[in-house]
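Several structures are given next for inspection.
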Structure I
Amino acid sequence: MEAFLTNIATLAKDAVLSQAWMYPLLGISYLVLHPELYSAVAPVLIRALTISIVITAAMFFFTYVPQLAFCALFSGPLAFATATAMVLGESYVVILFISKAFFLNQARDKLCISR
């Protein structure tokens, strides 16, 4: 057990000292400090956000009640929570595939052109 805790402490120290956790923060600050990137990315982000909302709403409309009924067999009164988690997870997977296929390449191309 002691070796396990030592390994965890070593990994945690390495993770903090590597400062890899700073990259998302640096990316956000870079985007805020360079407003010329907004015009290249905003249309693609708006389209992707709209598609995400539509897909999530459609998934809830078409699949929530059947999954709620299925989850009620096993979860009882907490079926609404498990069904919600399932629908959100499935929506995430669909949105991920669609956004990678249709939107991310457009955003990357526009960013390369704007530089």
Structure II
Amino acid sequence: MPFKSPDALLPLTPVAFEILLALAEEDLHGYAILQAVEARLAGLLPLRTGTLYRSLARLLDDGLIDEVDGADTADERRRYYTITGHGRTVAALEADRLAGQVAAARARRLLPARKARP
């Protein structure tokens, strides 16, 4: 299947972006992705299994993630997912787009100015 250009996939949904963030560190199975998103967001983005698996299917279709073999794990029935190079590119563009929105919000005093780090 031909890939869509990275710009054509933006903006990502919040759920899709969170899945790519979770997979940016390591390959995970669906339930582990769910746990990673919940741990990072502490309930700010409720994620149900149906929503997760529909999002995974879309990310697979768009070539942003791939299924990988989980045969060396304790439960061979679990499907593991990995972020692709195309997925990393799209996630980085989305992060940059969101950073621009945050900068605009700060410029308009909707968010406090960032404190300098020591």
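Computed from the coordinates by the stated procedures, all read-outs in this text should not be read as laboratory data. Computed from a prediction, not measured in an experiment: that's the story for all the values here. Cβ atoms are built from the backbone, for glycine too; each structure is taken alone.
Using distance in nm of label points 7 Å out along Cα→Cβ at positions 22 and 86 as the calculated read-out, with 2.2 as its value, let me know the right label among I, II. The structure behind it is II. Which structure, out of I, II, was helix-only ellipticity at 222 nm (-39500 (n - 2.57) for each DSSP H run of 4 or more, over all residues; to 500) derived from, given a value of -29000? So the calculation was done on I. A value of 10.2 was computed for mean count of other Cβ atoms within 10 Å over residues 30-37; which of I, II is the source structure? Source structure for this number: I. Out of I, II, choose the structure whose coordinates give semi-axes √(5λ) of the Cα gyration tensor in Å equal to 29, 18, 13 when calculated. Corresponding structure: II.
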